[in-house]
Structure 1
Amino acid sequence: MIPTYNRTKYFEKTLISVLSQDPGVEEMQIEVIDDASALDDPEPLVRRVAGGRVSFVRQPRHIGQVPNFNSCVERSLGHWVHILHTDDFVLPGFYERLKTALAARSDVGAGFCRAVFVDGNDCWVCDSELERSTPGILPDFIERISVSQRIVTPTIVVRRNVYQKLGGYLPDLKYTPDWQMWIRIAANYPIWYEPAALAACRIHSESETANLMKGGRPVVDMRRCIEISRCLLPPDHADTISRKAREVASLKALNFAWNSLTKAEYRAALSQAWEGLRCSSSPRVVKALLLLLARVAKAGVRRPIRMFQRVYNRARV
């Protein structure tokens, strides 16, 4: 299931990667759900690349990214659902490897593989962290996924009835609806892991994630996700896990702030740093903020120094 909206730059590669592994219409539904694109209509590209093999559906009006994800789930017909963004793609063996692994596991709620991260030119950037060296169930995964986002969407398939039982993605979380969904699944079902890198996630400046990064919203959503998910955690570890998750979110926020500073996006940097300190002001976070201030001072940019000094003073209070 491929949600689209206003961007087709990388879409052809996405479609070709799926079609190259197509087992046939009897085994796999391939459908594009367009969120009423006003630019770069994807339908001509779908018809040119896939002919009639790929179904195309257009929303009657623009409903937003997360509701469109939920439409993908609602329209899916198979036992397993794979949501694939138009700038990501699958690598050879993705569907067959996961199908073979999950065929005999009726208890598993979802399965995912290791990810490759590439840039806008398909150049390798890095691989995701290795969860385990052999395929299998991830024990106590709820305690790891609740601390930080460890699954990128192109790598995971979810059993359709799991989506139905747990409900859809939460529309209020613009940046973290997927993370919160993986936490919900991990709290209720075993999750299978394939250590081979079989799907690629693209990092580029035109992505929806990059647009959200321009303000403090990603950090707000991370904090909100942690709050919502606390009730799903093992009661005897919930406080510790939530505290650690807030610290990780805060450290990520300071990293976001530095990236914004390098682009002279000072207001966004200040917003990200402040929202990060609302997540946590642990000694580790304060140390990271001091290091950030030192980097800013070394760069010789006075305006951000004054701004971040105010943030630091708030953190001390």
Structure 2
Amino acid sequence: MVESTVENPASAFRNLEDSPIIKCIGNTPLLEIKLFESEFPEVEVYAKAEWFNPGGSVKDRPALFMVKDGLETGELRPGKILLDSTSGNTGIAYAMIGAALGIPVRLVLPANASDERKATLKGYGADIVLSDPLEGSDGAQRLAAKMHREEPEKYFLPCQYDNPANPLAHVETTAPEILEQTGGRVEHFVAGLGTTGTLVGTGRGLKAKKPDVVVHAVMPSESFHGLEGMKHIPTAIRPGIYDEGVHDNLIPAGTEESYDLADRISKEEGLFIGHSAGAALVGVREVAKQIGKGVIVTLFPDGGDRYLSEAR
């Protein structure tokens, strides 16, 4: 564990509305993707570039909503430490928000999380507790829950996998942005399954305004995979926020194929994306094959800089 840099956890938190960095969350660019243009010339593909969030990933959105909910309900108050499990990105978002607001943060993540993510968490001053790497994100989730059970008055545990504020962030921010940026032309939405908040929330938000939008979920094709942050739902702890009724299709993505597409788009379009974004591209290509013509929007959760210590 890394010792906390917060000297007085019981001191009053700073006002969320006064933080300039938090005001930068959301409103990320929508980029046109040309990777499959020659193969599917009548399919338009666009991607939300979520690494433009100040914390570097899509997880800034739900982390902010979960922290706001904790503050509003009084569950997160001076004297408590924000505790949650993470594969990295949500933890970095918590750590950034915690640093901005004076909230102490302690995070449980698998010991095999990338060195870049660990270093970033330490840079924001968060405590780190490492869980069994062989148990992945499920093991981190179990350990965080155990720590909270043992000392419930010490911790605020938002539990990103079960917190309704997670998908709500995407209902209220991501979906409206996509509708506005496409002029309502979006016909298909493709996103990966991790906590499932992005897929569930964005899908709900899109369908509420445009019911004929088809939502496609992308999941690792095997239980043992190298797609950090993603879950093979049949063999993992099922997130409480997961609503399979939101997506119309479920597309499997292999680790190697996802890595290959992430590598291709980096070299061919200058978009240095993470592996889960590569998995989203696997889904996009499959949807393009199915429809032949139309407008597809996907979401790139983070950039490739978080995976530099891992083989690509």
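Since every read-out is calculated from the coordinates, none of them should be taken as a lab result. For clarity, every value in this text was computed on a predicted model and none was experimentally measured. Cβ atoms are built from the backbone, for glycine too; each structure is taken alone.
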* Structure fact -> If you rank structures 1, 2 by distance in nm of label points 7 Å out along Cα→Cβ at positions 74 and 202, the highest one is 2
* Asked: Just checking, which of 1, 2 has the largest value of relative contact order in percent (Cα under 8 Å, 6 or more apart)?
  -> 2
* To do: Identify which of structures 1, 2 gives the largest calculated value of mean count of other Cβ atoms within 10 Å over residues 90-97.
  => 2
* Asked: From 1, 2, which structure was distance in nm of label points 7 Å out along Cα→Cβ at positions 138 and 258 = 2.5 calculated on?
  -> 1
* Structure fact -> The value -14500 for helix-only ellipticity at 222 nm (-39500 (n - 2.57) for each DSSP H run of 4 or more, over all residues; to 500), derived from one of 1, 2, belongs to structure 1
* Asked: Quick one: distance in nm of label points 7 Å out along Cα→Cβ at positions 98 and 122 came out at 1.6 when computed from one of 1, 2, so which one is it?
  -> 2
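With P(r) over Cα pairs in 10 Å bins from 0, in percent coming out at 6, 29, 36, 21, 6, 1, pick the structure among 1, 2 it was computed from. Could you put the intermediate results ahead of the total?
Values: 1: 6, 25, 33, 24, 11, 3, 0; 2: 6, 29, 36, 21, 6, 1.
Traced to structure 2.
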* Hey, Kirkwood radius over Cα pairs in Å, for residues 114-225 alone derived from one of 1, 2 reads 16.5; which structure? -> 2
* mean count of other Cβ atoms within 10 Å over residues 242-249 derived as 20.2 - corresponding label from 1, 2 -> 1
* To do: Using mean count of other Cβ atoms within 10 Å over residues 106-113 as the calculated read-out, with 19.9 as its value, let me know the right label among 1, 2.
  => 1
